[in-house]
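So, here come the structures, one by one.
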Structure 1
Amino acid sequence: MKNEIRFEVLGKSLHAYKPLLVKKGAQLAKILKFKKPIDAFLVDSETMRKLNRKYRKKNKATNVLSFQAPLHFPTDTLGEIYLDPKYIEKKGEDLVFMLAHGVLHILGYDHIRERDRMKMERKEKQLLAKLNAKR
């Protein structure tokens, strides 16, 4: 059960996105070799808006939210990623890129400071080349 991304669809119209994400998620897990699984949820824009409002105080939908599991918390996961595939599509963004972006946040990457943003972008670029995806 380690080194995988487990996907769950939380919206009736989102099942079509799952096969691509399962495939690319398996490749991503193999490349990054993390120690515990990551749970990823495909959600609609209303659910994403509620999550974004609750956890980031922003009352709008967004493309991806990542939540690291608290240190020393008894869980079998590294964290959770929420993806809004229809929002991502509407904004002309790449779903696989957003998955990789969310996973990197779970693994501790950040883009608040310029130096950290550059480090994260380099890693994203490497991953996307290996996953045959675009930014």
Structure 2
Amino acid sequence: MDEDESMHRYGLHPTGADLDEVRDLLTAQIRLENRAQGDGDTELMKLCCVQLFNAGVIDDVPLIWQAKTASMDADGSIDIQLLCGSGLVRTKSFLSGQRLPEAEAALQRLIRCEAAGDFDYFSTKGHSAWYAAYYAP
């Protein structure tokens, strides 16, 4: 499946079983990208992360982080804000409650990006609207 097929099938706001399919698709692309940079489709990965961001499920944060850190290309393609579909404060709280090195790395990156101004004027609604315009036909 490519980006266009995913957009056609799931749109920007998948729900229910479609969210599980998006997670599976993202997981498969992460595996490919981890194998070798360029093997995964980073644009498709980005779209999957936007779809998960729009769902706002806090448990998707580690998966989105895995996608972002799968390669240098993925890191550049997937915005740090996409970790925060449940909001910045809630995401930082969630990550600080996880006792995993990956969660600590994601939390520290969020803190650095917040200090750098990457979250100035951030809102989930505003970010969702920005992506709706970005992906508009």
Structure 3
Amino acid sequence: MGLEFVNPENAPPPAANYSNLAIVPAGYRLLVIAGQIGNLADGSIVEGLEAQYEQAISNINTIVASEGGDSKNIARITVFLAEKPTSRDMIGAAMEKHFPGWRPAMSWIYVSELFSPDVKVEIEAIAAVP
């Protein structure tokens, strides 16, 4: 049995395409993942908010995989954005690519800036692996 993603009937539905609740089964190890940005293994940062969003999610998946998990083990993401996306379709496509058929619990937070002007997105994650 893996993580269970739920939208309880007695609670308001999610405002977007995410789950209100992620249930972690007993015996899983909790992974608290530092904020990831849209950088590649060589340290270079990809261009554009949407590309950075997708790369940050990919980086999170790489970290979870290093502990024996996959994207189904990601319970929650918190997204910090320094600007509004120009293409929500590209964000949706990235979410479907990395979370096909389910969505982790999540929050989006707009901030005035991140640690570098080139960085438009930073995503923190909590995952649980057996």
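Using distance in nm of label points 7 Å out along Cα→Cβ at positions 53 and 85 as the calculated read-out, with 2.5 as its value, let me know the right label among 1, 2, 3. Don't skip to the answer; put the middle values down first.
On the way: 1: 2.5; 2: 1.1; 3: 0.2.
Label of the source structure: 1.
Thinking only about distance in nm of label points 7 Å out along Cα→Cβ at positions 21 and 101, which of 1, 2, 3 has the largest value?
Max of distance in nm of label points 7 Å out along Cα→Cβ at positions 21 and 101: 2.
Suppose helix-only ellipticity at 222 nm (-39500 (n - 2.57) for each DSSP H run of 4 or more, over all residues; to 500) works out to -7000; of 1, 2, 3, which structure was it derived from? Write out the running numbers ahead of the final one.
Numbers: 1: -14500; 2: -20500; 3: -7000.
Computing helix-only ellipticity at 222 nm (-39500 (n - 2.57) for each DSSP H run of 4 or more, over all residues; to 500) on every structure in 1, 2, 3 gives -7000 only for 3.
Values in this text are rule-based calculations from the coordinates and carry no lab data. Only a predicted model underlies this, so the values are computations on that prediction, with no experimental measurement involved. Cβ atoms are built from the backbone, for glycine too; each structure is taken alone.
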